[in-house]
Structure I
Amino acid sequence: MRQRLGRVVSADGTVLAYASAGTGRPLVYVMGWLTHLELGWELPAERALYESLAQGCRLVRYDRAGCGLSPAVDRPASLAFELEQLAAVTAPLDEPFDLMGTSMGAPVAAAWAAAHPDTVRRLVLYGGWARGAELSPPGVRDHVLGLVGAHWGLGSDVLTDIFAPDADRSTRAELARYQRACSSAGTARALLALSYELDVGGCLGRVRAPTLVVHRTGDRAAPVAQAEALARGIPGAELTLLPGRSHLPYAGDRDELVRVVRRFLGLPVPRRRAAGLTPRQREVAELVSQGRTNREIAARLGIDQRSAEGHVERIRLRLGFRSRAQIAAWFSERRDSAVG
């Protein structure tokens, strides 16, 4: 699957980059704190999430102002500005769309659905909250905001540990670099501050679209109580709790999250992947996760290079992956989960 990039301009002249993948009815995806359409597509785990969601529909994502491919602006971050940006992205759509918001994008999506009920077919809120002030104590918020503003490198490391505690060390380092590439320290701090300020509790009762609230029980960035508040405030909302500690939707058990979301949206639900590999395939997968080439794998296992290539290809097909990087990420996730 390939993503197609484009640009839209909001009512106040703000230029926004967007990406679409797949074909069919639109699924507009309001992403979390910091994003980069191109770099996110290059991360195997993140791309796998988007490709899985886009099967049978048209997934539309965008970089908010000052993030990724969207230029920075002088206008301060606010819920009103977030909604104006979402309006610009959805303006070209000529039909009601499914709307999914993750993390900070969840309260933004809920506010949109409340203000524009005729535009939203179904609403999905993952890892979100109703009141940002209740995410953490004031002292903790001030400390994290100060760290991000003054020491963006250290701040991104700390936040990555919160967002993806189950990821291995190399993956966390990659995610921290990714955050720093998404925006400046000033933009990161402003958007994080907005996360703490967002309060959509008063508008939830006006949401009319069928709504799924999905949350991981051990999420360290957003307490489960906030997911319960979202579901309680939206008439008829369905609450689904999944095991896990990762706040990032593409970390942890990504496949189960995709199944839950697609089932709610009325899209075909993929079969569960084969749970196990043969002992030899697990050996090969471990060596792939270590960055070994096919020649090095062959030498290590005492087989010829063509056999090593065949093992890697069969692993890729069995797990439904497209690259060696996805095999490496898959093996690392399960190894770390077993240790934890």
Structure II
Amino acid sequence: MRVLAAMSGGVDSAVAAARAVAAGHDVTGVHLALARNPQTYRTGARGCCTVEDARDARRAADVVGIPFYMWDMADQFHADVVDDFVAEYAAGRTPNPCLRCNEKIKFAAVLDRAVALGFDAVVTGHHARLGADGLLRRSVDLPKDQSYVLAVLTRAQLDRAIFPLGGTTKAQVRAEAAERGLAVADKPDSHDICFIADGDTRGFLAERLGSAPGDVVDVTSGAVVGSHSGAYAFTVGQRRGLGIGAPAVDGRPRYVLSITPTTNTVTVGPAEALDVTTVTGNRPVWTGGPVPDGPVEAMVQVRAHGSVVPAVVEVTGERIRAELRQPIRGVAAGQAMVVYRPEPAGDVVLGSATITD
């Protein structure tokens, strides 16, 4: 099979490409140039998509022994990921740019171009599994599992995806990279948002959205307890940096409960006010079999590294609604709600949606 290996410059994508070669595929490596101005990339940073990443990807391709190309996708990345990120925060939501990049860039734009060029599939270093039944599953290395950020992929996209690392722990991947002579064997994992050079998300948004002073309001008393220079700087569940001048009457910490862009208000309150038992999302993607025609028992995850809780899930038209068996906190509009099979087979992705309520 002729496959395209997306090589980010990290250890995972390098080993994934090597395994694709070992499996007998005809492999070509490609690194995505995502910055309109490469000089804005960081040097020695912990984020992905740096100048060093491009060099590391090329060196890894040389070691693996495959052709290597750079694809300039900066304009599309800026429109579909960066602009979307800013617009979502401006609307009071909390986006996940890595999820959006997987959806719009790696498994839409890249896959479309790959298929047009005659490739059969795209190989990536994501820690997730695709079974013989074609269903997306969690990685065996649960702390590194990335099925949450891949759950937005459609059935057609999954059918042309290969994830060679899903049955391997990160420690095993690094050991294999060292054995193969890949210089990235000990390279640190990326953590930061790749397009925010200094890691200052609040400053990045302020530069693009400007100052927009507003009130911080206590949900219990209705009193204005502080001020802010932009509601986009807050997210649901946030505790620090709230701009509150005095502690609550009971002395307990307060958290961001909601953000209302129309009034430019940030509402805060006690931790228990964050409890959520119903989550609703739109833009559903259902890949774990036929769309259910009624309520089904499932497991639900609402943050990339959040806990998973049992729920009753129902898909109605363009919405998914989950009634949670136990309350969870820190649920933010704009994040993904990912639905898994109920335990004990809770590693299979059934579907996903973008949280609205």
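If mean projected area of the Cα convex hull in nm² comes out at 16.9 when worked out from the coordinates, which of I, II was used? Walk me through the numbers before you get to the answer.
On the way: I: 16.9; II: 18.8.
The read-out was computed on structure I.
Computing Rg and Dmax of the Cα atoms in Å, for residues 11-66 alone gives 12.6, 38 for which of I, II? It would help to have the intermediate numbers written out before the result.
Numbers: I: 11.7, 35; II: 12.6, 38.
It was calculated from structure II.
Between structures I, II, where is mean count of other Cβ atoms within 10 Å over residues 99-106 highest?
Working: I: 26.9; II: 21.6.
Result for mean count of other Cβ atoms within 10 Å over residues 99-106 over I, II: largest is I.
With FRET efficiency 1/(1 + (r/R0)^6) of positions 75 and 227 (r between Cβ atoms, R0 = 30 Å, to 0.05) derived from the coordinates and found to be 0.20, which of I, II does the value describe?
Details: I: 0.50; II: 0.20.
Going label by label, the one that fits is II.
Given that FRET efficiency 1/(1 + (r/R0)^6) of positions 211 and 283 (r between Cβ atoms, R0 = 35 Å, to 0.05), derived from a single structure, equals 0.65, which label among I, II identifies that structure? The structure behind it is II.
Structures I, II were shown, and helix-only ellipticity at 222 nm (-39500 (n - 2.57) for each DSSP H run of 4 or more, over all residues; to 500) at -5500 was computed from II.
Quick note: the coordinates plus some simple rules give every number you see, no bench work behind them. Since this is a predicted model, take the numbers as computed values, not measurements. Cβ atoms are built from the backbone, for glycine too; each structure is taken alone.
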